[in-house]
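Participant: In structure tokens below, several structures.
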Structure I
Amino acid sequence: MTIWNGQINTDLLNELNKGTMGEYLDIRFIAVGDDFLEATMPVTNSTKQPFGLLHGGASVALAETVGSVASWAVVNRELFIGVGIEINANHVKQVTEGVVKARCTPIKIGGKVHIWEVRIYDETGDLACISRFTCMVVPRPKR
């Protein structure tokens, strides 16, 4: 049984990134499971810190992007969105090249607060970063 409210797919999720930091960082959703989302981000000059390593802030941006979209996908998308209220990240392995992959799974999906675990892996499948992201469900802004 899926946790998602209605049908979602990678095309729909990638559409959300247009014109955002997600697009700038080249974050791409690649998989939707019954209870997880996966996205990738290349390790390029745009995502590295001055010493040639994947920037911790880029990893956090990836984690928050995937977690916010996950919260949006479990609520009534016409009425609500998810916004970050807390995030932490432990960077456990240096990454200098390639593409990292984030896998987002729920820890707790409540009515107003969602907590997500986002694990970021390097191309060899080694854990590079683990993040916990707390998201508040709020009314969707009027356009």
Structure II
Amino acid sequence: MKIKRLFFDRETVLRSVDTATRKVLSRFGAFVRTAAKSSIRRRKSASAPGSPPSSHTGLLKKFIFFGYDPDRKSVVIGPERLNAKNTDAPHTLEYGGTTTIETRTAQRQVRIVPRPYMGPAFEKEKSKLSAMWRDSL
């Protein structure tokens, strides 16, 4: 009988915990991303304040991503910053604020009422997280 089998193999346990963490959090990130993307409807008119934003061009839906951070053992979920001048449209839509709208002839400041889409998607999927951890090791 080998003596090593009687002791706790720390490296093996830590490796399997890291693998399970990566898999569970990546799955959770994918579910939140899908929920956020599906809450954004494509239509010409603006959405009602407090409801998810409308997608006029499709860019907001297209640029929602998730990524697992192995150093922090966490997942980051959200829209990528769009390549526009002096604006942070995804953040302004989620939390509200002011932004500049440019037309061919003029610029004007507008106030945007919050139209959250990432927060509600996270809250919707958060209840499923404990079931994802079950039997993951």
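Participant: Any idea which of I, II comes out highest on Cα Rg over 2.2 N^0.38 Å?
Facilitator: Once Cα Rg over 2.2 N^0.38 Å is worked out for each structure, II has the highest.
Participant: Moving to a separate point now. Just checking, which of I, II has the largest value of distance in nm of label points 7 Å out along Cα→Cβ at positions 105 and 121?
Facilitator: Once distance in nm of label points 7 Å out along Cα→Cβ at positions 105 and 121 is tallied for I, II, the winner is II.
Participant: Check the numbers for distance in nm of label points 7 Å out along Cα→Cβ at positions 49 and 89 across I, II and tell me which is largest.
Facilitator: Working: I: 1.0; II: 2.2.
Going through I, II one by one, distance in nm of label points 7 Å out along Cα→Cβ at positions 49 and 89 peaks for structure II.
Participant: Let me ask something else about it. helix-only ellipticity at 222 nm (-39500 (n - 2.57) for each DSSP H run of 4 or more, over all residues; to 500) computed as -12000: which structure among I, II?
Facilitator: II
Participant: When distance in nm of label points 7 Å out along Cα→Cβ at positions 25 and 41 is compared over structures I, II, which one is greatest?
Facilitator: II
Participant: If distance in nm of label points 7 Å out along Cα→Cβ at positions 57 and 97 is calculated from each of I, II, which structure is the one that comes out at 1.8?
Facilitator: The read-out was computed on structure II.
Where a number appears in this text, it was derived from the coordinates with a stated rule and is not lab data. All of these numbers come straight from a predicted model, not from anything done at the bench. Cβ atoms are built from the backbone, for glycine too; each structure is taken alone.
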